[in-house]
Structure P
């Protein structure tokens, strides 16, 4: 069977590649054509467009690149119609994918959405379109199934979270080799994940680093973001601070604790069993707008949202201070607060359905195709 997959970001490339591997386990004759990245390309098939060419962040950048965006949409539609796949699989990336889905549906091709847009946080109105144009929605967060059913009378399938598979498949890196490569000493590591964009890094990293002198028994290591030059981080470094590039998972696997900006990184850190403090600070205007757009959401970290309670401390806006970081970090380095958090992380993994999300998703996609033949 022929599978057309659209993933517009690095995370989508990771989850798309694991999905492709599982599809091949169940359908040896599967052929793929996709928008994605290097990981999907390694599995096999034809890469139509790399996600690097699709990443336009922020309002102004989107406006400046509207012509390119519309050209990409037209190219995608034409390519799908020409190849005539058995199914088109959309992985997150809603701004693009929800413009392609109605066209695919009009061609009579089966549509699957794998990894739902965060409609439970904002733009809930998108569900009306999703119900019309998506044959099968596969969600990866347990509360999403109830949200779709209770709020929108829409049956979706919870398959588990693919990050668990991605993390379980990893080998623990060699600590000594890692320290030598990145110039680290023998002190325990506190990982710093300040985000991926320069503006957010410039805002949050100095506050995170303000506590380094309070913890001389530890070394602080920044997870350098893909696409950011090493030289960008130089002004932040001191005798107690280092940076590693494109090694976030390896860094976390070897860390004792972490300070993490909000987003998927909070969940990745928890699944790697690293106690964390969540740090968020944006511009006053952006934060106030965000608060009004994101309704009925009590937490900003995925860990707390999934557990529906405060498992990890969230220091947001004015609460992100030297004093608060020092207090919360100190609490999770040793003692009962650390042990309680690690116990909650074990519960979190169970809530997310354990391993096998990609396999379950592959099975449901193949069943959808074959049932309509």
Structure Q
């Protein structure tokens, strides 16, 4: 039995991206363990075949907590003698890569989901860059979430090209085409529009994610303010509203054409209610919401940044605009008022995602890669 361990800082990363993959590995010859900060409900989600080892892994910059995490991870890795250790979030990657090297684990795989330091400034940016570079150096392999992020990471001198790879077409975990099933589009569309008293013919722009500056919400609100005859559905937690232009944000709360839904558990239904997804983020690992929306037949307007550009085909499944540019975003939104263009993008989006990011195919490719690395 091959012993593999996934390490993340907090459980939400496992829940969002890796549980189907972990269960797939457990069914195909792997003894699977996961390590992250304590979460009482995680084991139930993982099931009996996957072992959960809770360990406090600090977020942010915490010198004492970091040293403790490295020490405890080293003990666990030496005791368990894992054949393969994978880590996927910046802090977890730093601590686990050091500990795995100390434990002489042969395959140390950094699943690089984006470059967090790019969103920082000053000393913090420099420190986080060093952390990522150190984690890459201690790893035997670096598995990037998308081709453009691989190129960017090499340009940033985090590692050399021969050390990095993208499995299949990338993404964190592919798309579950059973959940994101375009055949359910019309019924879901009717359900959500009725819930918010939106007419079936009304045009809806939509946003899915954290309501924060780095997701491009300021630019979105500024662009939408110039659009006539449409609504805007803002789906996601208001975790970063203090970072927004407060005058613009308060105006949006008073705008009857803008609806804030908060966090939802059935996001696939909301994609169907939306005619065009707006994703004007400043930085991303991949941009799963773009794939999810496309699977449900909803095209996107995305920022020209590493990650999201790999989830679309320009002018075929989505429009691409410069980040931080509300005027460019507005012009793209105006283009999508054309029903024929939306229909063209929608049809191509479904086909592209289905052919390129099917979760079942991606998991098989991930399994094959892991077996190949162990064989080497």
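Laboratory data are not the source of any read-out in this text; all were calculated from the coordinates shown. All figures in this text were calculated on a predicted structure; none of them were measured in a lab.
The table for this structure:
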quantity: Parent structure of the calculated result -0.85, -1.19, given that log10 I(q)/I(0) by the Debye sum over Cα atoms at q = 0.22, 0.32 Å⁻¹, for residues 191-238 alone is the read-out and P, Q the choices; calculated: Q
quantity: Entry that produces 16.1 once Kirkwood radius over Cα pairs in Å, for residues 31-166 alone is calculated, selected from P, Q; calculated: P
